[in-house]
Structure 1
Amino acid sequence: MTDLLKGGYCTPRISELAKALKEPPATIHYNVRQLEKEAIRGYKAVFDYKMIDQGFCAYVLIHMSPEENLDPAKIPKELAEYSQVESVDIVMGDWDIIIKVRTKDIEEYYQFLKNVLLKRKLSRIQTVASTKQIKDEFMIIKENK
């Protein structure tokens, strides 16, 4: 079920939006539908990742080899297909790609690194592990007591 929720099987809470905005639910529903046509790409749940066995988060900075850089979108599109990859960005500067990877633990991340990233023609890879996340998907993360 978590994969479906991550993939966009969520809907806005019209009644809660209407209450917070002090507007009729019909008005909010109409406005949300308009935004969905124009600007909203989808909805997804924001998880406590430790509770769903994805508590290890790493940002991987990738510098592509010159031969791979001829098609700069090829590798990012391939990496986006892996379930462990939460986001993929093509960037400017010292790095070509930044991916956000979520796995159960560092051992599972190592297997991802070995089986996915190290098999490609990449000239340089650097992992930056997240030690604590404060904000995710525009939401401040509340501390569990």
Structure 2
Amino acid sequence: MATPRKISGPCQAWPKDSAYIREVLDRIGEKWTVLIISTLSAGSLRYSDVQASIPGISQRMLTQTLKHLERDGLITRTAYAEVPPRVEYELTDLGRSLIDAVTAMAGWAAAHHTEIANNRAASELTGVGRGKAAISATAD
């Protein structure tokens, strides 16, 4: 069995204890994280405004993701001593440093969602891997 060759890429420049880097990428790459950061790029928002701005997010997922983002220092949570209580979320400087990246990812998804949906539908018909290759070869 041949030894796999090492391909250059971002992982090669990481330190040996790079598990934490992967954890950070997991956090910022989550769909709800991208959408929450994009939403908060407009400024401070109340919980209900964040939820109303992100179709499909459940209360549980919003609460969980906001807690994770606060723990990681990407957002701040400010509770005001009012009746009724008011809580607002806002990006920190660290969170704002992600705006360009998450906006680009969300924009890319919006620009290419139809193409990806079409590819998925075609894959359902033709299969993937060897089956798809065999069908392509016979079509030539």
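Coordinate-derived values only; no laboratory data. Note that the structure is a prediction, hence the values are computed from the model and not measured. Cβ atoms are built from the backbone, for glycine too; each structure is taken alone.
Numbers for the structure displayed
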{"read-out": "Among 1, 2, structure where relative contact order in percent (Cα under 8 Å, 6 or more apart) as derived comes to 21", "value": "2"}
{"read-out": "Origin of the value 2.4, where distance in nm of label points 7 Å out along Cα→Cβ at positions 24 and 112 was derived from one of 1, 2", "value": "2"}
{"read-out": "Structure responsible for 20.8, 71, with Rg and Dmax of the Cα atoms in Å calculated and labels 1, 2 on offer", "value": "2"}
{"read-out": "Structure (1, 2) behind the derived value 0.95 of FRET efficiency 1/(1 + (r/R0)^6) of positions 32 and 48 (r between Cβ atoms, R0 = 25 Å, to 0.05)", "value": "2"}
{"read-out": "Label whose coordinates, when helix-only ellipticity at 222 nm (-39500 (n - 2.57) for each DSSP H run of 4 or more, over all residues; to 500) is calculated, return -7500 (choices 1, 2)", "value": "1"}
{"read-out": "Of the structures 1, 2, the one that 12.9 was derived from, the read-out being mean count of other Cβ atoms within 10 Å over residues 64-71", "value": "1"}
{"read-out": "Which entry (1, 2) yields the derived value 2.1 for distance in nm of label points 7 Å out along Cα→Cβ at positions 40 and 56", "value": "2"}
